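Okay, got some structures for you below.
Coordinate-derived values only; no laboratory data. In this text, all values refer to a predicted model and were calculated from it rather than measured experimentally. Cβ atoms are built from the backbone, for glycine too; each structure is taken alone.
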Structure P
Amino acid sequence: MNPEALSHGGSQDFVSSVFYRAGIAVNGKAPSDIQIHNPKFYDRVLAFGSLGLGDSYIDGWWDCEDLSQFFFLLLRARLDEQVNPATYLYQSIKSKVFQLSSRADAFKIGEVHYDLDRDLYEAMLDKNMIYTCGYWKNAKTLDEAQEHKLKLVCDKLYIEPGMRVLDIGCGWGGFLKYCAEKYQVSGVGITVSREQAALASKKCENLDVEIRLQDYRDVVGKFDRIVSLGMVEHVGKKNYKTFFETAADCLTHDGLFLLHTIGGNKSEAGTDPWIERHIFPNSMIPSIAQLGQAMEDLFIMEDWHNFGVDYDKTLLSWFENFDKGWPGLSGKFDHAFYRKWKYYLLSCAGSFRARRNQLWQLVLSKSGLPQGYRSIR
């Protein structure tokens, strides 16, 4: 046997044994088993870790009938920690040297991800186009889960008519539209996506709502309530303090701030290399410690709610909608995009199922509510 074949055989044996420890068989019969189409897959995974795993899937080198369960098994067994190539070291160094989400590149995430063809998000999301975790308690459909989440946020913030609300990272305007129609508030929404700003402005044109294409650091004024749904993941740990300082400056003395964010179980210096390259550039998931340190001396913690298990179901619903709507999207995106987007949605579903990621809602006040805060679920 030549050295190249011997090396390849060694990588195949090692990678197969790693999968086996998680209950995943190579070319097995279970829906969660991996089917290998290109033997170069093994070397690519060993050399590039998660980047090699994801890119080889896009290239059609392997398949899996139940991709979300594959990732649940892989991540539940913590197998990702056993293959730690140079790409992870590079990501760690990059996060220490470069300032994530500086003013110079704050709009990059809007251009790369949120400015994708609007038809993609209209096909994938609920009727209000809410691109964050739904709240599935007593909900049977994605529309219901997202409506319940919007109501939950308003209830937690004790929203009343006449209040002025700031939405940091307002998406396509779904929350402010809901809040203005249901509670007769006025609002300002900011986003770094031109496509989001355009559609949000159209949706809210008959309401007392202003949508701005603006970085969060440039917001001025006072607001009775502030909400941020799924935006702080794009801030970067070096900017967490600035983010909370900005929110504190904009919040009235007796106001409330609700932060809705994906959360990590430990403090990290960066994000997964595949997610960084293909889905969310300059992003990272905060930990409890990182958020706590950043908000110290700025806010009082009134409530911390974790419903991360609901993100699994939300992501599966998004993929079901995306898959169903693909015939109408295939003229705008190629087959490689379909595999990339499928991998993104279902790998994330598996991660939340394995409890490697959480979904937190924090309710914060500047001085503490005099009568205390009543937690709402």
Structure Q
Amino acid sequence: MILLLLLIPTALWAPGYLVMHYPELTEPLLNLPWLTLGGTLLLSQVYHQGRLGFLVIFTMMLYALIQSQLQVPLHLEGKRLQFWLMGLLAPLMVLLITLLPERVPFGRQSVGHWLLLLSGAGLMLLLTQVAGLAQSLTQFLTPRAFLLTEHSPAPVLMLAWQALIAVGLWALYLRRRDSASMAALLVVVGLILVCLGFARPMISATLLAVVGVALFVVVLQQGHQMAFLDELTGIPGRRALNMALKRVGRRYSLAMMDIDHFKKFNDTYGHDVGDEVLKLVASRLSRVKGGGQVFRYGGEEFTVLFPGKAPKLCQQHLEAIRQDIADYGFVVRANKQRPEDEQAGRKQRGQGGGKTVQITISIGLADRSGERSDPEAVIKAADQALYKAKKAGRNCLKLA
């Protein structure tokens, strides 16, 4: 979204200047959205981002409609109605695509998604080509479609509807925190700007090219999350740890830790509750101070990396977080009773409705030294120190 907002001023000003002074650039500018959106579509397939792929396909359909039907004065017969319907139907289509299940565009299970796209195109064709319907819609919309400014053909009715959909998509993104919701919001924001400045030369080409770039960044970000972030806990995973160890330098300390009696806890309360424990521990570990970087190593094991720190400087921070987890008081509830955030959890805690259990972790701490010059040796030493902590009664920290 920030990238889109930063590029908008250039997209609004540059096309008119370039076309006026360098008319030979007109054709490349018109083809630019196909390049940015096409590249994004290919990348979304690499990362299996189905909804995002369909959003890109719909944006390409939208651009094709504008270039083939609306590059004429809007006062010509039927063109203003086409413009209005595009502005009203397109945001709704974007919202519907976002709400559909995740499906790869060119897979067998994506028939429903393609039917939605074809239905939208068919509805647009029906409403504009059937004389009676087109006339009725024009008579209905004309008195209500007063313009926002004399320099823009976009009516307030259209802009208000688009803004309402954008607010809904923003709320959906805040709830889901997924790439498809953000991509949908970017498409609708781009559409609003295209409609608002439709009288400007090359506006659809430049703005939808910018939307394509923004969507490309969204796909890259999602790919990064898939590669480096643990899906359950949301913290960096083992691959991210390996990358961090390659660039950490010659001096660092590393702590290996795991949740005490986690297998027994899983067997007693179930894997769903066990997953909630993993999320809790990851959340508390992420608060570690002293410059510690937290990673999920695998299973119930976590790693904290302290670049440039000796073990004695790290010990107090690890002890503080170990004590914080032990003092938390995890309440075992059914999934439907479990609060969605920590603030709600604090309100429910102490009000009954579940058994309170203590979650503890054991920690082994090691640093890079002359005898442990490579990361594998440091991890092994921290693992051995973790084993000492387990033998010492758990819920404690031991140095290598």
Structure R
Amino acid sequence: MIMLNPLLTAVAAPPIAEAQRWVEGRSFPADRPLIDLAQAVPGYAPPEALVAHLAERLRDPAVHRYTAILGLAELRAALAARFARYYGGAIGPANIAITAGCNQAFCLAMAALARPGDQVVLPLPYYFNHRMWLDATGIEALHPAFRPDAGGVPDVDEVAKLVTDRTRAIVLVTPNNPTGAIYPAETLRAFYELAKRRGIALVLDETYIDFLPTDDRPHDLFQDPDWGSTVVHLYSFSKVFAITGHRVGSITAGPALMAQIEKAMDCVAICAPRIGQEAALFGLDQLGGWVQGNTASMRERATVFRGVLSKLGGLSQPEGWRLVSLGAFFAYLEHPFAGRDAVEVARGLALEHNLLTLPGSMFGPGQDRFLRVAFANVGSDVAPIVADRLTAALASSRDDAA
């Protein structure tokens, strides 16, 4: 019998697939359809202009060949120019690598930064694929405590106490997945100074940066002339252009790290899928207005969901659902069912109320009181229905207890 890698066999199974199995094979009545709030997928298709462009580009034989390992030169230049304008710093094409989605960007960054036995700071609750990759590669994850009363923003002083001589990076995701929390600029600056002082990387995953509630610059880290010695920036085109299936993301980093990322990329995929790169390039060049419209729509959706979910609990209903944080694609809810773990609660919502969410326990230890709601999957008109089903779940529990 073959021997399996014990590091990989110890990794948790993919959480999205587990949740989808709860409703697999079921049919749902027209008056109570399934509301899928599990996976962060835009609830709209890419624009017809993008689809038509890709259809035409498929006629070019070059589209079916490899690109350079780090991506199309035109795409790297376009993204560098966009980031330089947006963040106000010195970012050039040589600082950009195009990857097969942001998940691969994280994996390549970790391959370049850490080896088995090293440590990476991963605040709770974490994006589950980040922890899965660290476990699979023998890298120890250090978990600063979750601070729900602070909106889920990690504490830099606590992180400073966790850093050791084996620590190679601090990972921050903002807007956060799973909580939706948006980290203040001063918090990001404090983490940057800590990482720089300790000679480690600040890995900043800004997958959802295009869906911030305002147009304000989220931080000034790239304005430091020496940013490349500390910042490793991760980004995704998947959500902003609604092309999740094409798998295209990016890493922005200094030249020393980029040289190592190129080696890892050549071994793993040679290059990101060409058609996804073509889509991203067209999006950067041609879809600014379309993106602005979707950003405005997502801001309105976040406002509606915040208003609806905030009314489910709080001071007036301390025993009800509580909105911990919300932003970009996600809301993080504290559930009201004492003594029930998050998987049980989430499965019950799926089976009894046709509402698919993810349990907080999929995002790390100590998260059994919480659920993640990916509200970007649905329209604003669905928000009251979600609230009604959450309320019905609480009422049913009270009836069962009576």
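On relative contact order in percent (Cα under 8 Å, 6 or more apart), which of the structures labelled P, Q, R is highest? If you can, show how the numbers build up before the last one.
Values: P: 19; Q: 15; R: 23.
Across P, Q, R, relative contact order in percent (Cα under 8 Å, 6 or more apart) peaks for R.
When distance in nm of label points 7 Å out along Cα→Cβ at positions 179 and 203 is compared over structures P, Q, R, which one is greatest?
Q
For structures P, Q, R, calculate Cα Rg over 2.2 N^0.38 Å and state which one comes out highest.
Q
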